[in-house]
Every structure is written in C-alpha cells, then in structure tokens.
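Listed below are the structures to be examined.
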Structure I
Amino acid sequence: MQAVASGFDRVQPWRRWALWLLVLLSAELCLALTGTQVSKLFDRDGLGNAGAILGGLLHPDLSPEFVGRVLVLSVESLLIGLLGTVMAVLIGVGLAYVAIQVPDLPDPPRRAPTLVRLTAAALRWLARFTLGFLRAMPEIVWAYIFVRLLGLGPGAAVLAIALTSGGGIGKLYAELAEAVDPRAVQALRATGASRWGILAFAVLPAVRRQWIAYALFRLECNIRNGTILGVVGAGGLGSEIALSIRYFEYDKLATTLLAVLAFVLILEVVSQQLRQRGARWSLALAGIGATLALWRLDIPWTDLWSAPGLALFSLDDMRPGLPLITSVVALTGDTLMMAWVATVLSALVAFVLAPLTVAPLMTGSYLPDPVRRSLPAQALAQGIKWGSRGLLQVTRAMPELTLALVFVVWVGGGPLAGILAIAVHNMGVMGRLYCDVMEEVEPGPAAVLQAQGASPLGTFLFGVLPQIRARLAAFTLYRFECNVRATVMVGFVGAGGIGDALNTAISLFHTRDLTLLLITMVTVVSLVDAIGDHLRARLLRSSPQNAGQPASSALFFQPA
C-alpha cells in the first residue's frame, strides 16, 4: 500500500504540469485560430497611437468647465447605478421567490393535488429560465436595444442594469435560500405555515446578511457599468469616454478615467462600511438613491411600448440561410476563444502578482515571533506589495469597454483589442480574488516552513498553494464565464467576436440576423454557465471552507 501511495505521489505532480501545458497550448491555438496578430502591438502605427494615448493620459484636462461636466456626468452615472440596482433587487427577489424550491416534510400528512404540484413546478422552471435568460444577456446588448426603444439618455442604462443584474441576483438569492438548513424550514411547514411565512421566518433570517452583501457587491459593479454604458448612448460618463476617443482628445479621456477610478475607490470604502452596519443603513441608501434618481433622471417610461420601438422585434422571414448560420457559428467560436485566451493570460499575471500583495508572505510572517529583517529589505518588500496592489486596483477599476476603446485605437479593430481589454481588466479582478483566498489560508503549514527558514516563494508554493488550489481553479472558471459575456460586450466597439455582428444587426434593423445572434448568444452563455457551475461544484467540494454553500455563493462570501 505504501508503494502504491508513493507511486501516486510521484505521478500527481506530472499530471498537474501536463494540465498547465495543455492550458497554455490551448491558448496559443486559440490565438492562431482567431487570426490574432500580436505584432500589431509593436508596429510603427500602433506604437505611434500608443504614444499619443499615453501623452494625453499623462496630461489630463483639468479646466474648470470640463471638470464640472465630468462631475455632472459622474452624478448621473451614480444615480443610474443606484436605480438600476434597486430595480434589479426587486426583479431578483420576485423571481427568486417563485424559483425557490421549499423542502417538503419527509412524511407529509397530506400532499397537494397533482395539478397544483405540476403548476408550481412549471412556475419554478419558468422563473429559473427567466433568470438565466436575463443573466445571459450582457448589459450593453440590453442598453443598445433600449436606446432604440427610448432614445439617447440614462433610461437605457437603468433598464439594462436592472435586467442583467436582476437575473444574477435572483439566481444567487435562490441558491442561497435553498442552501439553508432544511430542518428549520420543515419545522415551520409542519405547523402549516404558508410559503410566504416559511420564506419570511425560516429562510430570510438565515440569508439576510448574504443577500445584502451581494446586493452591495452588485451596486459597486453596476455603478461602474453605469459609467461605461454611455458608449452606446445610454448616458453617464461613458458618453464622454466615447467622445474623447472618437475625437482623439486623450487629455479629456484621462480626466474621465480618473473620475471612474475615484468612483471605484470611494464605492469600495462605502460598501465596506455598509457591510459592517445594520440592514437599515443599506435600505435607507437604496430608498434615498432610487427616489433621487427617479426625480433627476429623465426616463421616458411610456416609450417602452411605442410602435416604432417594438418594430425592432419583428419576426418576419425568420428562415436563416446557410451563409448566415456559418457566420454565426464562426463568430461564436471566436468569442469563446477570445474569452479563453484572455482568461489564461490574466490568470497567469494574477497568479504572479497576487502573492506579492499578501502581507504574511511579503512584509509580515505566519510566525508569532518572526525574525526581523533589515530596514532596506523591509522597505523593498513594502514597495513591492503596495506597487502590486496599486497595479491590480487600477486595472480592476478600468471597465473592459473603456479598455477596448483604447486598444482599438492602439492596434485597430479585431480580436486582439478585445483579448487585451478583457485580460487587463480581468487581471485586476482575479488578482483581488486570488489575494482574498490566499489571506484566508490555515497558517499552520506556512508557519512550519517559515520556521525552517523557507523563502517567501517556498512558503507560498508548499505551504499556501496546496490549500487553495481548488478554489483558485474555481475562481478562474467563474471568470471565464464572465469573460464570455464581456467578449460580447467589447465587440460593440469593434473589438471582435459576436458583439460586432450584434451591433451591426441592431443598427441596421436586420431583425432576422439579430434574432439568430441573440438566440445563439443566450444559448452559448447559458451552456457555459451550466458547465461552469457543474465543474466549480466538483472543485469546491474539496475545499472545506465552502462546505454547505452553493458553488456560486462560495465565490463571493468568504469566511471573515
């Protein structure tokens, strides 16, 4: 038995190295299949464009008139994100209420009639399908459609955020509710309590903090999204970003991007404070923000049902030809390959940078009484730690769509611009997620290695990494799912993938093309999500920190 175990231990590392090699080779193959030319980054025209962008970014326009305009648009983006999030929570809670499957008693005294049970099952399926559909549609697709329905302005961004985010919120809320200890639910059910009573008194008290925490997390994301949806005419800071790039006014672009960065930093601080306070503070913020948004934002709600707007969804002549189907299949393949390459690139960079931000590895120790280092060594470690954190923060704050616009100017339209935009933003996101996981490890194994004189690299590879390998893989799979939707989004500014074709179909009112593209996109995104959920669930079962939690909730709610 010992010989068998020893042989297994020798084979296991080789399997991991073979898997890494396979991942890298697959990314290289995807680059080749998408026709991506990395040399565009370094040709004369590309470097000239990059120099012009960098020169403008180093000299932001701080004139009072322009700064005032940026502040006004910043407030508009804030209100768009607030109102969109409040509507998303209402949509998510409403659909989650129907989608949640309340556990029955092991031996119920009486069962509901068959027709009632079949109706309830059908409604649950319909609610889950609706949540999946809403979640699968990127905000920018909804925003572009609503711009056609409502015209230019913030209404399109509010509705786009509400629908996409509502699908994600409802899905996670339902999963969290179904993960509650069934004994409390069955105890209430035994007393004859209604579905509403069970959810209100058994489920909601157990998940309330997690629901609020995720709503605040979505608020951060939605306000950031509200700053970029203006690229398609949906108001907010995005409209200024698009104009600055279109007219090569990179000094104005720098000012606007600084406003976005300040937004993200302030939101993180406010969100952290709200999580530490009671639910009343969060509800008060939501109520005040939504009321102010409804008062300040000019949204023509009645135009949603206008005849010209609904003409966009005409279903005449819905028989797509073979050339169209072939084109859609090729664009779908490009989208998936772009997302995969961007995920692999960002994961590699984040895997290197994240350990440099972990205090016990860089500036502290897992030992209660560590050996003191010299002042220069300590200063160097602090510099590396804060430099890495700053780089991850800046890249995380820059939305993919904004980065796509910049890279389209640098390298031209096509897959390379989209891959770079998604990889740069995702590098910051994954670095933050990796760092959070690394800071929560059991300190014992790492302390033993440090006590024996191991270097920070050795401590990380043999004391930290074995504990978190499964969760890092789960995070990477989750970000790949997100990147598939992001690839659709960046295509709207010419950065390759199926988004470019969607943009053309909506702009030219090609309803047949639009319908086929939307059906394909929703189907592919839903399949990727379903496969990702299954794989993450298997990976996270090996992580004791997440026992009892659904796979997707474990990605957001880490133990304190």
Structure II
Amino acid sequence: MTVTKQQVQRLISSASKQQPADLVIKNGRIIDVFNLEVTTGDIAITDGRIVGIGCYEGKQEIDAQGRYIAPSFIDTHVHIESSMVTPPEFARVVLPHGITTVVTDPHEIANVSGTDGIQYMLDASEGLPLDVRVMLPSCVPATPFENAGAVLTADKLRPFYAHPRVLGLAEVMDYPSVRQGAEDMTQKLTDALQHSGYLDGHGAGLDDDAVNVYRAAGIRTDHECVRVEEAKSRLRRGMYVMLREGSVAKDVQALAPVVTAHNARRCVFCTDDKHLDELIAEGSVDYNVRLAIRCGIAPLIAIQMASLNAAECFGFMSKGAVAPGYDADLLLLDDLEQIKIHQVYRLGQLVAQEGQYVGPSLDMIAPPDNMLRTVHIQQVNEQHLQLPLEGNHNCHVIGISPNSLITRHLVEEVDTVDGCFQPSIVKDQLKMAVVERHRATNNIGLGIVKGFALTCGAIASTVAHDSHNLVVAGTNDRDMLLAIETLRQSGGGLAVIKEGQVLAVLDLPLAGLISTARYEDVLAQLEQLHQALDLVNASKAFHPFVTLSFLCLPVIPELKLTDMGLFDFQSFCHIAITQK
C-alpha cells in the first residue's frame, strides 16, 4: 500500500494514542503467526493498516466476542479463468472464504487471446476488494506440440512488467527449453529475475537433477508435487512447496506428512484450478487449511502457511500477520478446527460476513469483441472422427487417475469396426478428439481414453488446458459431432449430449473460458450440467469436465492428446495409437 507523509503521520498518531484509531477490534483472541501463539489485546486500525495491539480507543469499535482473529489467506497460485467467471465475480466468491489476496497466472486466457487476454484480466481486476497480483504466463503455448491461439515471446511479455500488480514469471512448464537454454526462454527468465526475482515452477515428473536446473535458473516454487519425496527434494533445494487442492489435483492429504515444525515456513497453499461449484461448496485456500488440520498439521501452522508464509514467498511485506505495520486483512473465526469464518476484513473494511459478500457493488468490464469470438472451427463430419488401426489392435490408451492431473499410459486391446476403433462401454474405452479452434486449421487429434464410465452420449469443452482447443469424449460419433457443433455455434463452453439431443450447455463466450454472467447464474447452469452427467452415467469419483480439460496438457505425465495427436510425456513426443 502506497502511503504519503500525511498518512504516515496519521498512523503514528493513532499508534501513539494521540488520536483515536479509525477502527478498534476488542475482545478477540489474536493469532500470532510469528510465535505460533494466541494472545489478547485490542487491534487498532487506521487507514487500513494495523497501528497497534494493546489498549486502544477507536472512532468505531467492534466486539469480537471472544472469536479468534487471524490474518486473511493468500492463494499463491490460481487461474481465475478456471472458476469460469470474471474477476469481479471471482472476488465475490472467494472473499467470503477468507481469501483477500491471490497470485494469479492468466495463461488460460493468454493461450486463447494472447496479450489482449492478459490486459483484460489486469483491467478487470483493477480496484477490487480482492488484491489480485499477476504472474506473467511463461509458456504460451505450453509446448511446440500443439496449436494455441497465441505465441507469447519475451518481447511481448516485457511491457507488462511496468504494471504495478505484475510480480514476475508464472509456472515455467517447458523444462526442455530451460535445460537447453533456449534463447527466448532464457530471456523470459532473465527479464523476471531483473524485475523481481519471482519465478514459479512446474516440476511435474522432474527428478533431482532437473530440479537443480530449475533452481539454477532462479525458479523458486513448485505446485506440482504429488508425493512426499518430491516435496522433500524441492525443500532441500530451497524451494517453496505449494500444497495444492483444486478440482482435479488434490494433493494436500498426500503431502501433509512432509510438513514439520522445521520446514513449515517453506510450505504454502494454492488451488491452481478450481471450478466455481467447488469453490462455493468447499471453499478456496480455507478448504486447504481445514484439510491440512484434519491431516494432522497444527491449526496455527496451517494458518501460518496460508498467510505469513504465502506473503513472504512473494515479498508482500505488509501482508500475512496481525501486527502493527501490516494491512488490516483479517478474519474473525468461530473456531480453530473447522476454520469457520464469521467475518472478513480487507484493509479494515468489512467485505464478507457469515459466508456472504457484503462489500461494495462490483461491475464487470466489457471485454473486447475479438475475445467474444474465439471458436473458429470448420465443419466436422464423421470421416474426420474415424480412427483407423493398422495391424494389431493393441493401442495406447489414456488412463484417467481420479483426482490427479497425471494419467496412466495403458496398452489395451480395443474393438474395431471396418478397421476403425469402436468405443466400448464394457471396456470403458471412449473415443476422444481434440479439435483446433483458434484458426480453423482443421487439425484434429484422435485418441482413446479410459475411466469416464460413460454408458452413452458425449461430453465436450472449449476449456482444454493449456491451449484450450475443443476437446470431446464420447461413446459414439453422432453425439460427439453434435457436441462439437453445439460449442461451435455457442462460441465456447461445456456441453453434454445424449442420443442426438443436447442435455445441457454452459455458455462461456469470453475466450471460450469465462461466462459474462453473475456467478449465481453460472452455478445454476453448472447444476444442470451435473444432472446431465448423471444421465450419461459419468463417473462420480472425480469431476468429469475438469478431468477432460486436463487430458490435453502434454507437460503432465504420462499420456495426453493434443490437436496434433497422442503425446507421450516420457519420450516427450507424439506417438502412434497402435503399439508396435
């Protein structure tokens, strides 16, 4: 927070009790994240800053009635686009969950709309009661093995560093380019190091030698740990480990054992990608905190991880603690086990109470017209979806791992009709297609996926990480074609099809990723989608649409599908469908 000389004088006057504070919170139990203790005292606030703890008088006084007072929470890595609502609506959703600051990477919208997408997210998040800090997308596209809507070189990213809310470089997922010292990647790293030194990693599947390379390049964090051994490897090398709990990747329970009294200060929380319905039902980082406590992490340590640790990870010197000199971003908690949030304050202003947003009215900034017309697909017919199989019928199959971004690389015998792959409900083998949708190239990657459990119909989405082409999986070509056409006409979104009928559609006209509606309306449409998923008997063990969207991400093990074909993470290249 920028302050003037006059404001500093006001802060000092309030701290020294020469004049009353703007606000004093009394009768609370204060969580001290520095000593991991609970103390008591009045909290004095002036101009949105805490000026003292002790005995104070204020122009306004609030009785905390014995509740715990904690620093608010920080999400250290989130893609706002994955909530499928605009930044103002996202703020209305997460503020009641105690999140007053987020570090976001707009690489979803950047993969579709390039620098226009980044600028829109900056503009749309300006002046919100939610403090939105931005890490610039490092890999657009994620790899050269797919077609995205933009290519962002270092020269295109560099001007954004002049923006006061831009922190550094987001998740560097193209490890081969880092290892090889590729010119543009090296320049991106250098620019971020010269600007702030904040560089996020994406170390999925990387061994110790690869982590050494990342650290040597200046990369400081990793949110892709899924095993304790991976987390320890990062911690030994001085990285921050982000314990992630999103809609697909749910890693807090697996990683909780790594957190000890000795290393907890290098551990933080993030959500990465979380759908709107789960944000509302479960929460954001507040859910991570509750889950961590259930997994045995002490409540005060879990709160410290979500506040002070997160703030220090990104150099937020005035965030993360209930102490003089810190922003009055505070939570009033009814308890320390369930982390039930009574009130949320941002800079001393009440913004949420009892699970409801009560802050100022938030208006959406209208996006540019070109960001509302991003689905460009030529007419797709049955011939385009034919998957001929030569020789034996043992095929490479993408195996879904429930609640994980990592897939299994399976080899299974499949059924054929007239020499082409035939989906099998009995074997739970569906046809999958990724249709390039940015420049109407007619690129279509075809593959086989196992684990959705659909017994009929098809599901499709223009949310398909990270290049966000159109992805569809189904039991038959007719329904798959209708799903593709439905999203082509709607301009993007999610769709469920059964027996030639559209059961449900969620329109996402903004870059094919985001709705322009209020979050309450989007939530109602999501409920209709879930009801439609029941009608095609989709698996309930995971979130089908979020899982579908990550089956296109080639920088995550083991087997994925892009618009250019089946991709093997181990060999880091495309492979044939059939096993040789």
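Coordinate-derived values only; no laboratory data. Worth saying up front: this structure is predicted, and the values here are computed from it rather than measured. Cβ atoms are built from the backbone, for glycine too; each structure is taken alone.
Supply the structure label, taken from I, II, corresponding to relative contact order in percent (Cα under 8 Å, 6 or more apart) with the calculated value 19.
Values: I: 19; II: 15.
Clearly, the read-out refers to I.
If distance in nm of label points 7 Å out along Cα→Cβ at positions 473 and 497 is calculated from each of I, II, which structure is the one that comes out at 1.7? Don't jump to the answer; show the numbers that get you there.
On the way: I: 2.5; II: 1.7.
It traces back to II.
Given 24.2, 76 as the derived value for Rg and Dmax of the Cα atoms in Å, for residues 57-376 alone, which of the supplied structures I, II does it correspond to? Could the numbers behind the result be given before it?
Numbers: I: 24.2, 76; II: 19.1, 63.
The structure behind it is I.
Out of I, II, which one gives -7000 for helix-only ellipticity at 222 nm (-39500 (n - 2.57) for each DSSP H run of 4 or more, over all residues; to 500) as computed from the coordinates?
II
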